[in-house]
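Please find the structures below.
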Structure I
Amino acid sequence: MPGTPKTSAAETVIIPSAWDLDWMAIDTSDGNVPGPTLKMLYEDPQTGAVTFMTHVPPNWHDKNLDFHPTTEEGFVIAGHIKLADRLLDAGCYLYRPPYILHGPVYAPNDLGCTLFQRTSGPLRILYYKGTEHPHKDGQPIKDDYLHSDVEWSEKTDTTELPWEQVKEGGWSGTQIRWIHRNELTGGGFVMIEIPPGWTGTGSAARGPVEEFILSGSLDAGGTSFGKWGYAHRASGKPAGKYSSTDGATVLSYWNGANEL
């Protein structure tokens, strides 16, 4: 695919600015729902898990109930989107276990909606056509949700979450918001607020680390990242040194371990 970074399980993927990647139409040959476009950031060659950006075009409307056979996470970067009776504005987040019906979906404005997203396996957006379960938003059609290490959340307004001052370790001098926590590993998904003039060593990469720049700029491991910059760092391969002249807001996944 054009604009898609090549990856392997052990390598670090560096994308200084995802603005330079192409938006791509969703492949509908295997049943995926058409409409939104994607910027692919990372694909795990072992599991098929993907990290990507999604743009839902203005006034796009899917009246059907959809589901994913994987977990789905999404953070609204810009615009807003309506999922059944929930309106998700910029800064809202969702975490959905596999096989949860959701819909209808509507992007009710001139901007549409842009999201930063992850799935735990190959990206599939499928219509539910069965009759075994009630046709309603939030209805599980399998019991995978009972075994999730992360709490199911159809809407979290991250602007309402508390900031935690980091006083020691590689992120000392920043503040973070825990957006979700992995009960098994102690890691999770965090927002990091980096003040102007900050320097530090960041994550130790005890597990795989993903970083996405929401705003500002950040130098990490010798690379300068601007808005929508992205890095996937393999376990044991930390950036080593971070600095920010003007400050930055960063989304980071530490699902394998608590990097604080």
Structure II
Amino acid sequence: MGQHYTIESGLAALYAPSYRYYIGLAIIMICFYLYYWNGIRQGFKHKTAGMPWQVNMYNVANDCIYVIPGFSLWWGKNSPNANFMTKFLWVGLVIWFIMEFFVHYQTIKWDLDKIFPNIRGRVNQILAYVGVQLVFIAGYGFLWNCMDDPFVWIMFGTTVPNCLNFYFRMMHVNGSTRGIHKTTPWGLLFANFACFFLWLPAAGPAMSNFYTYFVGVCEVGVAIAFIIMYNKTPKYVPSDEIKPEMFEEAEELTDATA
């Protein structure tokens, strides 16, 4: 099903001096750590989730599969999948896992009414939210079991482009850049470029093909569109940062143009 690679080719990519592989992975991880860190900070500042809830749920599903059932695969002494890189990624994803629950906290605290406007009662909204997350986990687990992806390189790679998909709706619904840090569009641009032009093609010969690069071109294009739309969308100013002189300046500008 889809692209695939063998354990042997995956290990060969790890142990060979592949600069594309390690540089690409380093760029992705740095961008994603900053992406979540800045997103969480912006979320608390704007009193909303620091990223689209769909994006966070998808990432939780990925990390849940990798961190919990994947522990024996990537740490087991007799497992052919276990190596220094899978252990390193496992530790890194535990940290991401923790940050993802901060975003869950923000979403539940401030955004449930927007997500489930027709569900009455906060308890019912929380139950619905948890139910959707479980569906994401079940769906991700199904795909993981259907694909020949021994180190979860492909499935891990799907989280990178997925992070772009829902920001356009988030800005449309909010009518502003609320919850979106100014570094987010650029971080996702560099992460997608590194994923599809550096890391995945070097992770296994089977993934160095037209489809990988084609998706990369598409996602870089979407990232550029995100940057343009972000710059054209009204910037959100938290209510506690609105100063009286701002209203005075707005009134003066209105009078001058009247």
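General remarks:
- Which entry (I, II) yields the derived value 2.5 for distance in nm of label points 7 Å out along Cα→Cβ at positions 74 and 138: II
- Origin of the derived value 14.8 (mean count of other Cβ atoms within 10 Å over residues 58-65; candidates I, II): I
- Value -23500, calculated as helix-only ellipticity at 222 nm (-39500 (n - 2.57) for each DSSP H run of 4 or more, over all residues; to 500), assigned to which of I, II: II
- Of the structures I, II, the one that 2.3 was derived from, the read-out being distance in nm of label points 7 Å out along Cα→Cβ at positions 42 and 226: I
- Looking at distance in nm of label points 7 Å out along Cα→Cβ at positions 34 and 170 for structures I, II, the greatest value goes to I.
- Identity of the structure behind 20.5 (criterion: mean count of other Cβ atoms within 10 Å over residues 114-121, calculated), options I, II: I
- Source structure (of I, II) for relative contact order in percent (Cα under 8 Å, 6 or more apart), computed value 32: II
- Among I, II, structure where Kirkwood radius over Cα pairs in Å as derived comes to 18.8: I
Every read-out reported here was derived from the displayed coordinates using simple, explicitly stated rules and does not represent laboratory data. Not measured: the values here are computed from a predicted model. Cβ atoms are built from the backbone, for glycine too; each structure is taken alone.
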